[in-house]
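Participant: Below you'll find the structures, each written out as structure tokens.
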Structure 1
Amino acid sequence: MIAVVGIGVDGWDGLSPAARDEVEAAQVLMGDARQLEMVPGDHERVTWPSPMLPALPGLFEANRHRRVCVLASGDPLFHGIGSTLIRLLGADRVRIVPHPSSVSLACARLGWPVDDVEVVSTVGKPVELLHPVLHPGRRVLVLGSTPLAVADLLAARGYGDSVVTVLERLGGPGERVHDDLSYVDPLHVLAIEVVGTAVRSRVPGLPESDYEHDGQITKREVRAVTLAQLAPVPGQLLWDVGAGAGSIAIEWARVHPACRAFGIEHHPERAERIGRNARALGVPGVHVVVGKAPEALEGLERPSAVFIGGGLTVPGVVEACWEALLPGGRLVVNAVTLESEAVIAAWHPRLGGDLTRIAINRGSPVGGFTGWRPHMPVTTWAVTKETE
């Protein structure tokens, strides 16, 4: 059994009796150098190597017959080593003794209800993850980012008047709460009270103007219908085949932080554009696969949903997507040409599903008046794979 003890900036003095008992009973202490210096005792001390994750199995195997206590920052199960060790060793081999997290301490200082705060960790991740949670009047806590990077992002989104508070070394003797963004202690949390009028909904169907594109983009009305048919579910993976600007993959990923997406695009410039769009819209984790389907699909993780927006007429694309699709998964195909509609007409009798024709007309100036301008109609085929 591995004990994982959360420890704060206040060190040994801030540990509960239960946490102290775990530390004192250990033969081996593991943690980073700062944490190991905080506790007394004549233990063998192991500082995390770099890189840490590949070394963990060997470390615990070498100490499998000894009492090991791991020191972790704050709550070990909140973006911490505790979650990693449970995945590695199993919950039955890990005992967690938590300390108040930096989020709990920050909310306590600010008087913010914890259940009404968005928390974004940018530790080792792009600051663009903030985009989806920025809405007027919301409160956000940011872990692991620099204040100036956050301030620049807020200004770029039209939220430059937001109030940014720095909370340093929470719970320790050097604790400070201030608004000077020019220099901060490495142990800090940023609190944002979002002020501004810019609004970008998380509901699918963003305006085309939110994307960088060359015209190869699913229109927002069709996109909203398509995402409803794909039915994003947290934790599931989407393949966006022939991704173009990446709008389907991006808006799938925006539904929930656990929604994952691969954008498959053979055109290198468009593939680069997908990456830029994903970062700008707050889902930098969208994985861009540069290549032509069906060859580019080989070896990819099997998806729970597949959207085919381009390359439908290429031989083998539908077969490869359907074969890879997990049982219970959804396949959605959009067609705008007679040739692509012919592919749908050939496959629909074999697999079933629903056919929908979407015709969009948008109002636009006609001289001094307003008239309707039609867009090309889109035929949508949506089918669910039977469970095995």
Structure 2
Amino acid sequence: MILRRFFSSSFRLVSSSSSSSSSKLGGGCHRDGFRAVSSMPEPCQSSPLSDDESCDFDWDSLGFGLMPTDYMYIMKCSKDGKFERGQMSRYGNIELSPSAGVLNYGQGLFEGLKAYRKRDGGFRLFRPDQNALRMMTGAERMCMPSPSIEQFVDAVKQITIANRRWVPPLGKGSLYIRPLLIGTGPVLGLAPAPEYTFLIYASPVRNYFKEGSAPLNLYVENEFVRASRGGTGGVKTISNYAPVLKAITRAKSRGFSDVLYLDSVNKRDLEEVSSCNIFLVKGNVISTPATNGTILPGVTRKSIIEIARDRGYEVEERAINMEELFDAHEVFCTGTAVGVAPVGSITCMDRRIEYQTGADTTCQELYSTLVGIQTGTIEDKMGWTVEIS
């Protein structure tokens, strides 16, 4: 249970106590050298916050862009490799050494999850423990200490409560929560940073793609690749994302929504879209590329697989040759930001392939079930959601 405390005159919310967990990779961490600087304008003035307070905003105009909320969460790694108790701070800029590990060598991870408003005014998180586990896996790959599952989930609860007036009304969007784990300690030679910081900020969002809920038009990229075997494609490191910007920019300039990448060895098997996983549907069979180290194991991906199997579909996780795109009846993408997004067409080898979309499709069935569980309109028999009063 989260302990709510009164805001002090400096507008800081002290976090509840959380047990620290040691890390095998956490040696040599320091406590100083990092601080929040509250230099950004506050978008919605009112304090202290109250339970019935809401932000005066036209939620129908909400898209997927940064809208700074009131608070962010900061937790620093102590000298013994453990993460100490975190605290809330006003949303603002952060100060880093120019030789910070994250700036020089890209030693950083991020996660993405959402908080939803319930009909009774409370809030609900969707599988935050899975994001915590994925961050721990990524931290091991990137030679970083990581918060425990308990610390991660507790911090996400706190950021939701502190920014509760920014959680959109039911059906109008969600509060996107962005946890970061970064090497903040100074380092010159190539080595793990000597200190780390866990930081969370949040922003209300709605549709990720500019098409809204309209079907996506994807382009199969055959020049650039997203990830290579033995690399970091299977973890959510920050260094995975800037390299795809050139391919995305080129595709969008030609009228496409996003890029579908192929494997780096033979450029034959499907991998994933820039920011989401991909699924093919043919009859009662749903296929998705296996997470073999180059594909991110998405939380939404995992959830859709479990929902589909529970509803009687046969789900295959395997290598999928791009030729199979020509035989599929439906294609859809999954991800925390995109949700479950139908694909209307894919252009492959200069040939445009169109797919079934709209009502009575497998995509729509799975989307409705997932959103129902996330928002509480469908009973959560899986035990996936975390309630926040």
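Participant: Where does the value 15.0 come from, among 1, 2, when mean count of other Cβ atoms within 10 Å over residues 120-127 is the thing being computed? Please list the in-between numbers first.
Facilitator: Working: 1: 15.0; 2: 18.5.
Attributed to the structure labelled 1.
Participant: As an exercise: helix-only ellipticity at 222 nm (-39500 (n - 2.57) for each DSSP H run of 4 or more, over all residues; to 500), calculated from one structure in 1, 2, equals -5500. Which structure is it? Provide the component values of the computation, followed by the final result.
Facilitator: On the way: 1: -7500; 2: -5500.
Matching structure: 2.
Participant: Quick one: Cα Rg over 2.2 N^0.38 Å, for residues 216-295 alone came out at 0.98 when computed from one of 1, 2, so which one is it? All intermediate terms of the calculation are to be shown ahead of the outcome.
Facilitator: Details: 1: 0.98; 2: 1.08.
It must be structure 1, since only it matches.
Participant: Moving on. Here FRET efficiency 1/(1 + (r/R0)^6) of positions 104 and 264 (r between Cβ atoms, R0 = 25 Å, to 0.05) was calculated and came to 0.45; which of the structures 1, 2 was it taken from?
Facilitator: Details: 1: 0.05; 2: 0.45.
Going label by label, the one that fits is 2.
Participant: In terms of percent of Cα pairs over 34 Å apart, which of structures 1, 2 is highest? Please list the in-between numbers first.
Facilitator: On the way: 1: 45; 2: 30.
Largest one: structure 1.
Participant: As an exercise: P(r) over Cα pairs in 5 Å bins from 0, in percent, for residues 88-143 alone, calculated from one structure in 1, 2, equals 4, 14, 14, 15, 20, 16, 8, 5, 3, 1. Which structure is it? Show your work: numbers first, answer last.
Facilitator: Details: 1: 4, 15, 21, 17, 17, 13, 9, 4, 1; 2: 4, 14, 14, 15, 20, 16, 8, 5, 3, 1.
Derived from 2, not from the others.
Participant: Assign the value 10, calculated as relative contact order in percent (Cα under 8 Å, 6 or more apart), to the correct structure from 1, 2. Before the final figure, lay out each step's value.
Facilitator: Values: 1: 10; 2: 17.
Answer by label: 1.
Participant: Taking 0.55 as the value of FRET efficiency 1/(1 + (r/R0)^6) of positions 160 and 376 (r between Cβ atoms, R0 = 41 Å, to 0.05) derived from one of the structures shown (1, 2), identify that structure.
Facilitator: The correct label is 1.
Laboratory data are not the source of any read-out in this text; all were calculated from the coordinates shown. Here the structure is a predicted model, which means the values were calculated and not measured. Cβ atoms are built from the backbone, for glycine too; each structure is taken alone.
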